[in-house]
Structure 1
Amino acid sequence: MTLSSLGRVVLFLVPLALVVTIPLPVSAVAPDTKEGEWVPLFNGKNMDGWTPKITGYELGDNHADTFRVEGGVMKVSYDKYKEFGGKFGHIFYKDKFSHYRLKVEYRFVGEQCKGGEGWAIRNSGIMFHCQDPKTMAKDQKFPVSIEAQFLGGLGKGNRTTNNMCSPGTNVVLDGKLFTTHCTNSKSKTYHGDAWVTAEIEVNGSGTVKHFVEGELVMQYEKPQLDPKDADAKKLIKDEKNLLLEEGYISLQAESHPVEFRKVEIRVVKK
């Protein structure tokens, strides 16, 4: 082939190359989550885009049909369990996110699974800035993450929701490094099985805000890995920079049946 004919071939091939799909880098915004628009992560029909990880089982093994979609709702169910047995579960969305606002509608139903922990009655949550679920140990109970913790009222007394817990992580609260790992919001208590709308506003490694029914109930900043935590230690690449700028999102299963009717995200500028 002569040089001139080779040039003609290259010119012919260039337009075809333009239609090749180039994979996004892992930190890029997913193509179905346009900046500034509310986009559903749960389609109301099936668990497309979501992968379960249950303690003691491999990633993708939805033990005893724990997570399922019925009537347009994603459910955490235990009707096929004999007892809970420490099988904490999380279902992960396929993409990472960094700067966004996430909205979830949830409610607690029915009775806790036999063998569940006392503190886990009417207890679930959103885990965000999660480690890659592929890096979780088979017997790991919780992903290294920040949790927006959902608690349902017990029929009497006060029990706030959209609290903060930090498995394998720390945050800065009121200007000080907070290492206690759980603290309450200032929300009201939601008894019964009514739907509750919870939101989190996440600004990378900056400020995080929690909202319940549109009201700001908690604020903190600088989510970061806990260098004293065994699971977090495996993820630390630079001990001088522990801040978490992005991560995966998961919904939690802690032994009490819970339903998620809506999971929506609005990606925002950094």
Structure 2
Amino acid sequence: MKINVILVTYNHAGYIRQALESILMQKTAHDVEIIVADDCSTDNTVDIIKEYTDKTSFTFNFLSSLHNAGYNKNYRQAFAACTGDYVAIMEGDDYWVKPNHLQNHIDFLEKHSGASMSYNRHIRLFAGQDREEIFDWVDARDHEQVTTEDLALGNRIGNLSCCVFRGKHIQGLDQKLFDMEIADWMLGMYMGQFGPLLYLKDATTAYRIHDNGQWSRMNGKAQCMRVLDLINEYDKYFNYKYTEAFTKHKRRLEILLYGDKSLKGRIKNITPGSIRKFYRKLFN
């Protein structure tokens, strides 16, 4: 069995050692290929990664890029390079905290053959604030099954570094996805078309939140407004199959933005923290 680990990087020199070492510490009997998808970093991120190529039995595949392609195109190239039975993702400023991260996902997916992918609870690390948080687990089981409709009610994934996909679904990705902002939410909903997602209790991923992050650098209001735009795009992509669920999610966000009495009222001072509390309340 072969596992692709996509290592997505851009100017992650300050974090990449921890990310890479957390990949190399994984205990698995399967073949692991690390696909390095660096989007033309201007720092020494790639040089640091190359220091490790002779220190492991895992193989490396460095994708070539002549110019900065941006988030979507970088992922598109990385997914196109995957040939494994399973595909995991590591974004260069995150890391895995346990050596059984990969094997735990594979064991669950092997046991639940109808599932399309899995994702785990993760630790949210706030750079420069010396604090962390993790969503509570209220289910008595060690995993929960999640559908596309569940995700249409709100993003329950929250980070690509906690995701493992069946390779056949990655190899057959609809290329129209890359015309939109995909990330974890849309990929999860797309994968739900092939079978339920498995949400795993064990928190084996650390997601670093900092000002240079793709999402975390946005303020709360901008995050809400962006999600409202994405809902319209995603609803159209799924041919309005999940309109009812998407509409419920939109309504919650509009209440968060404008209040419940009138959508014409003054916009509140929404912060990323209030967005996190919103999702915690919604899904715990």
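No lab work stands behind these numbers, since they all come straight from the coordinates. These numbers come from a predicted model, not from an experiment. Cβ atoms are built from the backbone, for glycine too; each structure is taken alone.
A value of -2000 was computed for helix-only ellipticity at 222 nm (-39500 (n - 2.57) for each DSSP H run of 4 or more, over all residues; to 500); which of 1, 2 is the source structure? Among 1, 2, the structure yielding -2000 for helix-only ellipticity at 222 nm (-39500 (n - 2.57) for each DSSP H run of 4 or more, over all residues; to 500) is 1. When FRET efficiency 1/(1 + (r/R0)^6) of positions 36 and 108 (r between Cβ atoms, R0 = 25 Å, to 0.05) is calculated for each of the structures 1, 2, the largest result comes from 2. Taking relative contact order in percent (Cα under 8 Å, 6 or more apart) as the criterion, the highest value among 1, 2 goes to 1.
Supply the structure label, taken from 1, 2, corresponding to mean count of other Cβ atoms within 10 Å over residues 124-131 with the calculated value 26.0. So the calculation was done on 1.
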